[in-house]
Structure I
Amino acid sequence: MTADGQEALGIRVFDLVSVTDDVAEAYPDLVVKFLEVTDRAARCLKEHPDEARPIIAKASGMEPEASNEVLALFEFPTREERRSKDWLGGGVQAFTKEVADFFVQQGQMPEALDDYPAAFDASFYERAKE
């Protein structure tokens, strides 16, 4: 099922770049640089898929056809989309709260936080260059 199909059912699907507070505080420039490189790679895949797909297949150790099938299931939101209210501007935090509350109800975790804004720091994107 594609990410769009899952979202149509109310399932949010996303990957996160995560680091500990210690790493973020000690190496903020590295975190920003990683975001910039990641954004450039995603933009390259969107804008030049015929050039990017073979590189991705080779780096992943997959045959191009199989790699392309996996890539077709993903979306790569732009930097601005990731910073929007639907994502790091509140959507991810709200979804995380819903999931945490569900896990508490299911007995999978003892308690949820009251909210999750502090768990997602979009300030590194503020410093990232396009």
Structure II
Amino acid sequence: MDNLPAKGDGNDTMLIINRFGGNLSAGGLTLGTIFGLLYDDVEQGYSFNITGGCQLRNSLSNSFPRTAPRFESAIPPGRTGWMKLYSLSENGMFGAVINLNKNSNVQSGAFNQGHNLHQLTLTQAATLIIPVFPPRC
């Protein structure tokens, strides 16, 4: 995730991560534990772990992800950052980032946007079974 805006500038950024895999006739698989690195704009990294079900959805703040120093100290107003996420079990993941800034109509630098997460590595371990049931005629 790149160009991560500061919460102190009025941004509410939601991170959505989905697990890819499983048998959809029985249900999807869970994300398990995800290791992450939050970087500020001078590339100082802060590590964290998160755990999720088949989907993880949360707004970035001082309570998520749990870094030391906290999110708003790592990315203060007027600055940006970026984040890397890794599955500890070689799970297939995909997701999106959505930003809402209520000042986007009055501030020239404020914006609303969303984009998909970028993949850095691929895996052969993720499989998805999609059942096909014949119609009853």
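Derivation of every value follows stated rules applied to the coordinates shown; laboratory data play no part. Quick caveat, the model's predicted, so the values are computed rather than measured. Cβ atoms are built from the backbone, for glycine too; each structure is taken alone.
Couple of notes before you dig in:
- Value 1.00, calculated as FRET efficiency 1/(1 + (r/R0)^6) of positions 22 and 54 (r between Cβ atoms, R0 = 25 Å, to 0.05), assigned to which of I, II: II
- Computing relative contact order in percent (Cα under 8 Å, 6 or more apart) across structures I, II gives 26 for structure I.
- Here helix-only ellipticity at 222 nm (-39500 (n - 2.57) for each DSSP H run of 4 or more, over all residues; to 500) was derived from just one of the structures I, II, and that gives -17000; the source is I.
- Among I, II, structure where FRET efficiency 1/(1 + (r/R0)^6) of positions 6 and 94 (r between Cβ atoms, R0 = 30 Å, to 0.05) as derived comes to 0.95: I
- At a computed 0.40 (FRET efficiency 1/(1 + (r/R0)^6) of positions 102 and 118 (r between Cβ atoms, R0 = 25 Å, to 0.05)), which of I, II: II
- Which of I, II yields 28, 21, 14 [semi-axes √(5λ) of the Cα gyration tensor in Å, calculated]: I
- Computed 3.1 for distance in nm of label points 7 Å out along Cα→Cβ at positions 14 and 78 - originating structure among I, II: II
- Comparison of I, II by FRET efficiency 1/(1 + (r/R0)^6) of positions 46 and 110 (r between Cβ atoms, R0 = 41 Å, to 0.05) - largest value held by: II
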